[in-house]
Structure I
Amino acid sequence: MRHIKEDVDIVVVGGGLAGTSAAVAAARLGSRVALVTNRPVLGGNSSSEIRVWVVGATAHGTQRFARETGIMGELFLENQFRNPQGNPYYWDQTVLDLVRAEPNISLHLNTDVRTLDMEGEGVIRSVTGWTMGSEIETELSAPVFLDCTGDGLVGHLAGAQYRVGRESQDEYGETWAPEQADRELLGSSLFFYTHDTGAPEKFVPPNIAKDISKTPIPRNRIIRTGDNGCNYWWIEWGGEVDTVDENERIRDELWSVVYGIWDHIKNSGDFDADTLTLEWVGAIPGKREYRRFLGDYVLTQQDILQQRSFPDAVAFGGWSIDLHPVEGVYAEKPGAQQRYSNGTYAIPYRSLYSRNVDNLLFAGRNISASHIAFGSTRVMATCSTLGQAAGTAAHLSAHLGTTPRALGQDHLPELLRTLHREDAPVIGLHATDDEDLARSATITASSELTTIDTVPSASSDRFPLDRDVALVVPVDPALESITLRATAEAPASTTVELWDTGKPQNYVPVARIAATQVEVPVGEGEVTARFDWAPETPRNAVLVVSATPGVALHLTDGNPYGLLALTRKQAWDAQFDHQIPSEEGELVTQWEARPLRGRSFAGRIAPDTNAYRAAAVADGYQRPYGGPHLWSSEAVFAPAGQTDRASDVALDAMAAPSLTLRWDAPVRIGSVRIVLNDDVDTDLINLHHHRTKDEVMPTLVRDYRLEGSVDGEWRELAGVRDNRIRHRIHDVSAGEYDALRLVVEGTNGSPYAMVQAIKVYANPSARTTLP
């Protein structure tokens, strides 16, 4: 046996997406980080935990218009390119590659932390882990520790205050909470995967297999031939017992259920499964809930459903409050009860550190949240955003020699500024970065998209108004009218309504502003609805066209970014899961974007828009928030599928689009950060139920060069080919420049060149790794 001591700046315990993101965030900023996990891989484990909870957006509705950026976004984009079919084992390697690329991270896989030492009361000095198989005992000392273990073991050993179970309604005024507090939990899950061999396969059930015909499972849960993995999210049990103390019992019960379900599929005669064989069954229960630490703020149901703002918001969530029956698979009630807000919600920094252990932060499913709020924050993509925030805070705490609490009290602007600089996923973050030279530059572009005028598709596709439809549009500075191309079998009249979204991060109609009746002539023609609306600040609006039998709207083949076509769900539409009851008045489940993803309704909006001006790249926002907040050129590239790379040149022989930053006097430039548009509207969670056809987001700039001007002479500072990521960082040859120019030579399929933000600094980035 070997005993090793390691002194670092930060110790992160837990190798899920929260721990991984925390470690990477801190390491990139220059901290020496030890990442310790008892798992053999990162991101998931042999129970397919990652396949349970890699969901940061809804499987239906419009709330998914907020896919994570930052480290989680990097992983999504890379996994989409490497692993478009969503192989969960390849995903684990994608996560592992992200960590191994960071020289400041010492990675300890298969290492189980069980003991720690304290410096008096309330300060952790070190943790000690045992590496299975290698017989190594490692003692890790640091000024700051992160508990990303899920179960909260490190914090528990350190004496951090926490809760287990459900609070009463009176404690936080939550209507979904029980009248009396109890220790009921969400259960754990095991999944299985199958394989079609093409030949008859028998299945002899093991002795542990449960006869599920004698349980409520067949009548209350969906069982289908060919379903795998997350299709069986409802295989859950253990909420009535202690999910740590009874972990082995929970595993055995879940095994009996899994083999019983497979026996039912193979041998009941009710399924066409002759050539299917069982390929893999999980071995470690994927837990949903255990300890929740107490920070200076406890996130609640109201914070989520009312989308409350916080001055210290450092992350966001977008999943529903998703609570499951304590009986799990044996419940007579549906497998989930879900409640959605109208869009994404903020998570405050005060929920990410311990109220009584001075040097402890946490991220993942153990943050300071009530049981009800935890029903949303627990999903793994959200946990990753929490990890990046906590890792950034840990770095600053260690660097400044302060505690996590004092960091939030005395250095909050620096924390927000650092998150902003690193493109962390914080909705609505508008941090002031005095070191960013782009803020003092005059910014111009070779062209700007000023007119929203979309043409019908080449195939003349039309959408019949058998339901209400809507179009989300950016309004800057006004919305005078919208003209739509329509076809009517007979003269008709329809209503067009103008709605506000309520919050800048929302994409659903929340408050009606105006309505007008328009006549639709017979045959093919145009209809115009006038509103003459000029909001005080730029924002999104939702234009709703009422269902009108015999009338159809013309569709486009694409659309400018920021336009989103929605359709209202109808009772006869296929349901994501018909056994999960819908709550009344949930706008994000009433309105869907998936049916018309990437398309729009042909027409034009008056007047011209300022939403895509070049100045947007330095307006302080890095993602959509009440508008796209990006520069878009006019449509100058051939759309995807109409050209190959060799002929991917600007249309009409126009020059390649460019964006220029110019200063009144030369400035010293050592680093340039470019944030590109990776289309956060697109759901890339291919490890769950979804598939996305593009391996690289078409909206991303593919080829570009960065040039600096010295006395009017342009010099190339950097050049990129085959880009497929969002955040590019260029440490350039430091010097004095009077202008900077980004020349876009190609996209990954979009006709528009788009840039979300450009940030310019006098000094190199000091990043340990550059994209």
Structure II
Amino acid sequence: MPHALAADVGVTGGNLVLVIVVALIALGCLAMAWLFRAEVLRAGEGTENMQRIAQAVQEGASAYLTRQFRTLTIFAAIAFFVLLALPAHSNDGAGFLQSEWTVRIFRSVFFLVGAAFSGAIGYFGMSLAVRANLRVAAAANEQGRDPAMNIGFRTGAVVGMSTVGLGLLGAAVVVIVFQDAAPNVLEGFGFGAALLAMFMRVGGGIFTKAADVGADLVGKVEQGIPEDDPRNAATIADNVGDNVGDCAGMAADLFESYAVTLVAALILGSQAFGDKGLVFPLLVPAIGALSAIAGVYLTKPRAGESGLTTINRSFYISAAVGAVASVIAAFAYLPGEWSELNGAGVGLGALATGELPGVSPAVFAAGAVVIGIVLAAAILALTGYFTGTEHRPVKDVGKTSLTGAATVILSGLSVGFESAVYTAIVIGAAVFGAALLAGGSTALALFAVALAGCGLLTTVGVIVAMDTFGPVSDNAQGIAEMSGDVSEEGARILTELDAVGNTTKAITKGIAIATAVLAASALFASYTQSAVETLLETEGVSEADGEAFALAFLVFDAKLIVGTLLGAGVVFLFSGLAINAVGRAAGAVVMEVRRQFRDIPGIMEGTARPEYGKVVDIVTRDSLRELATPGILAILSPIAVGFGLGVGPLAGFLVGAIATGTLMAVFLANAGGAWDNAKKLVEDGNHGGKGSPAHEATVIGDTVGDPFKDTAGPAINPLLKVMNLVSLLIVGAIISLSYGNSENDVVRILIAAAAAAGIFAAVLISKQRTSVIGEEAPEPASVESA
């Protein structure tokens, strides 16, 4: 099934050399990751008591991820064979590697590769983070702030370099081997990365926030003890959760954003720029990989400078270097005239709706990439403003703690709603600005959006490092508090680093959302182009019918509105399922911790040891049980809409999901971040400090925000990309059953009905899970009685 609207492209000569160089840069990134890892592991490990606590966290995190991967193997096996059955674009006359069945087979193979890479990023990042936390605590106690901060950021750099290295390596190898069939094979690579990341995001998010909420409600609110007090049975589970959620889950999420954006850029680039469109989208993130290394090495604190300022400087330097180098690469590699692109502009004629842009290909590409980099910087500044403790929004939320938990929750909701609008405007401006560069060409506008995503990718190495710094510093403070072996100065340093990490996590969530939107938008563009191409290739469909079909995407249809509403509805349902899952699991944690305080004498006096393992087992069991329903919803909902209503309504479904998901993800992330940092403001001595009514109010606000910012919000990112990738993969089958000689409404409706039934059954089973809270549940103990 050859591409009807794209020219026959191939990567040969100088282009092949450049792609090989990209692959070598990817290997270099992996080597740098190994170097940074060795540097981290050389650091001191602190006292024996600190090592014992860290070992418990390591064992819990490793055991959870091992059990999660066993569960996900079932989904991966099913998806492998489904991909084999779905039709694929190919070029049957161009040799074995471009034939349809070869593309189908290797699309499935690289689905497994993408899933394995995504899982590896999460697992190895987590395995280092649970060793680095101990070393950060020891360095803060023995050497001071700067060495401790350096260890934490180097740990993040390992994950960042691994993310960039594996993403680039996978894409480059496929381009070298499969040439013009590479974009189709890479659909499987991106889908594997996205599917696994979504499950890791949901499962890890449920785990970490169930433990965190349970620990806070019983420990802080009911018993009046510190967050990481060893008397609280949920503390080990809470520290494990920081790693499987914030570290492994986010690392996998950012890796799949990286992979999926590359997939979309290569698909659209090959159609718009031909062979150069397969190479330039690889050059940009390769440049970003090199600039990220520079950013990591330049992250050295200055006298009197806050840790957040140091890390932000690393980001801005890396972004600036990446922008300048990308512009130079565009002018050095791309021609100055459109006519020089393989003679007459590859793939532009059939999809163009107007004249070619007045700017040259080099200016077009450089401008789109710079827009993506500027977007990353804007999101960093915007998210930092709405979630940072030094800015008015969080300070205002902190002040409302003086009037109770209800006003804390209301003010946090207000911050989330307001920030979502501004972030959506910034992202929308970036998409619109990129599209303006294309003049009247639809194909170029779509490619410009994908290139903006590639520009944003230049910052991913530093962004992942910033994100991993958060759970590492959080765990380091927890280990220090639980062990009791850290000096007052060491504790102060770790508190400062924990606050920095809290803000960097919020910032990286904002940038991850922007990456997801650009990736989903580019995938949506690939979906619409693939739909038109497939229809024109379908036997029994005339050219006139194909043109009418293409115009249908722009014409009002009641079913398009239905599809849009369903797409928006899926985002709400997905978020509700994730938050409800945290609530159920957290309830089980609360009951267990209360039971231990009641039934195990001596816990509060410190003479008896809580049963930490029981809480770890509870959140492990519940998180793995709960992750299936959101995953089934993400996979089956596009199938139900596409086969049931058609390709046009499915396009509306995707638009509704992207628009609603953008606003929802930002709202959840920033509201949760504001509540979290408002709590830290009070704990720093404001409005009465720890133990005051204001502190209790902000703790309650933070427990509401925990599943917002660390479960439902981040999980929307992979949700959008999974649904767009599923739609891209099934569009050929939908059209085959809807038009031409193979039209079969009965089969099409049966597939849609089966998918809808699967969603209904999964949601029903989820709703019927019983709560652990019953008449015999242990009552909360008051702080006074404790």
Structure III
Amino acid sequence: MQARPANQESNPKSKRSAVGEQPAKENRKVEKQRRLNLPQGAEAAEMPATGTNEDSLHFTVEEIVQHPLPGYVVPSSISFSPDDRLISYLLCSDSTLYRKIFAFDLASSRHELVFCPPDGGGLDENNLSTEEKLRRERSRERGLGVTRYEWRSSAHRISEKSSIMVPLPSGVYFQSISGSEPELKLRSSPESPVIDPRLSPDGSTVAYVRDDELFVLDLGGGEPKRLTFGAKENGKTHGLAEYIAQEEMDRKAGFWWSPDSRYIAFAEVDSSKIPSFRIMHQGKNFVGADAQEDHPYPFAGASNVKVRLGVVSICGEKLVWMDLVCGGSDQVDRVNDDEYLARVNWMPDNSLMVQVLNRYHTKLKILNFDIGTGKKEVVLVEEHEIWITLHDCFSPLEKGVKKFPGGFIWASDKTGFRHLYLHEKSGSCLGPITQGDWMVEQIVGVNETSGLVYFTGTVDGPLESNLYCTSLFPDWKIPVNSPRRLTRGRGKHAVVVDHQMQMFVDVHDSLNVPPRVLLCSLQDGSLIMPLYEQPLVIPRCKRLQLATPEIIQISANDGTVLYGALYEPDPKKFGPPPYKTLISVYGGPTFQFVCDSWVTTVDMRAQYLRSKGILVWKVDNRGTARRGLKFESFLKHNIGRLDAEDQLTGAEWLVKHGLAKPGHIGLYGWSYGGFLSALSLARFPDIFSCAVAGAPVTSWDGYDTFYTEKYMGLPSENKEGYEYGSIMHHVSKLQGKLLLIHGMVDENVHFRHTARLINALTEAGKSYELLLFPDERHMPRRFRDRVYMEERIWEFIDRNL
């Protein structure tokens, strides 16, 4: 579950300490001592000063829901061509969500349009299949036009010109970079869609799922070939990731190509024994089968789907089932170590490395399978009493280094922070590659020849992300050598490395710098050339008088450092503080709300409220992401306690520093944030006066197995925790005003959550307001619905804050 998106000085307008005890007036006198000191470096962007410009009066709610956000009309899905001569990307060049494929030619230094969807393909979501709509929902995908593409390798044919594969609602297209017309290779339709097409490593074949079965198409000619059979007749799917994998495990794939392009490993998902949860489309003008959906939804404490792993040759001549069955047990207990199929990786020798996780999230095994026999051996076992968080930091040593043939890099949280370790083929750990009180986020490249690993991480602080390199084969002295930073400039850096390990594309942004795309040397991080830059003062930001939020440190009640973001109204326009205040909340695990990123600056709801004289505050409570396992573990079996108390601490800090008015502090949140908003309103009636709760989880026994049980354990073993973590447990103390918002066809957090809360509120005689969207899912997607929602939210806040 998620809410649904050169170093420089900190904000020069920063005025307050995060931890000082002095009264507000004196706090303002010692401005410099109270500033949160961020790393030093590149030039600061000039954010427009706030003022009474008449243009600011035109900040309407439509600006909140307008996408892309200011400054985010930038390249995305960046990739190097197989020969590294081109850098391709998606771009909505007309400032809409409709994206096309462009490429930058390194030789000519020119940007060219490569692919435009024929006949406006993908212009809206109306012609998508239900499966594709749900996949977009689970990926939080809002883009239109081209949403993904894939370079076709020409390894199988030397004379083949570079081309790309582009899936669209109408089918799968191939486009030569030479500029010929796109060719439709596979037709798709809402009734029988082509799902998740993926090219073989050698570019000769495309595999895809249709009607719940796995197919391949030889791009050299011929008809599609069906590789699997019997799925629909037995309530199964072949080659598709189940709901839990897509929504909670960050595993969207259900099949995987072998390195030699001869085999495909695939998941068989059997959900026939999972009771269906029916969702009715109450807003339709008709009834019947087309006005309802049935979803196999595994509720906390109940059975999961049964998943098997098979390997089939693309000739279709041989299918071998691996010796593995995940989930599917009627009895939930500790015995089944193989509850979740977490990750599947092919090794260079065509064996399979498969990660499986137990029901309690405390034990992960890496199994090696012989695809000829299906037999397995245990390579590595990772155990932790808190929990194990899945990641993609697994990298085979593909070139078979003589010293460690068949080895691999693996990341572990065993020290409390995720770090990289070198392992032999047998699984034996040779030693750490990285160490320290910071975390590795992603491996972006491994150069076995030079013995270097490139990764992104938080070495320079949890509010940032940078690219670093370090030795693949350290001498394992304690401590290991510190990694070398390659990216420049404070903030967030998303990185794509070329195939030859010579350069990288850096998508950089910070609180004060809108996203820019740079081509840099992988040797020392130096700039080769800018690929996409934009004015530091974005016209829309200037027109709307947006201001950079202030990043602040405060202390939780146990002394733990928390990071907050403050959006303060213009004192020239609204006078000095205190102000009416809205706390924007998420607070759940796996997500960071406060960071040194442009997306924090262009939080348009926060900026809109600020333009209305409302102070907006965010704080990442204990349990949120990117701070290490100890920080995250405060939520274990404890949801609804410390997370809410840290939000209270933030509110009290605002009052103590003269920023907020007691009795005029509200909350807003969605999903986990909706839960935390409503629960905090009920738990702390003396502090919070109102709350907006969007799609809230009101009782954790109504949410899914994977997410809920990781943090709360089984309902049968943590009854007190589940009871206390339910909003219904606290409604008797509710005094403030509550606005509930929910989409009635939400297949993630079911409308049932809000309905159960309404029953409890009615029983307790508590008033509430309700805003429903009969045709929306977890977040409203239609423009008019989003505008209407923002109008209602503002009207509620204005009336009750």
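Comparing I, II, III, where is FRET efficiency 1/(1 + (r/R0)^6) of positions 238 and 574 (r between Cβ atoms, R0 = 35 Å, to 0.05) highest?
II
Could you tell me which structure in I, II, III was used to calculate mean count of other Cβ atoms within 10 Å over residues 382-389 as 22.1?
Values: I: 32.1; II: 22.1; III: 16.0.
Derived from II, not from the others.
Once distance in nm of label points 7 Å out along Cα→Cβ at positions 670 and 686 is calculated for all of I, II, III, which comes out largest?
Details: I: 4.0; II: 1.8; III: 3.4.
Evaluating distance in nm of label points 7 Å out along Cα→Cβ at positions 670 and 686 on every structure, the highest lands on I.
We did not get these values from a lab; they are worked out from the coordinates using the rules stated. Predicted model only: the values in this text are computed from it and were never measured. Cβ atoms are built from the backbone, for glycine too; each structure is taken alone.
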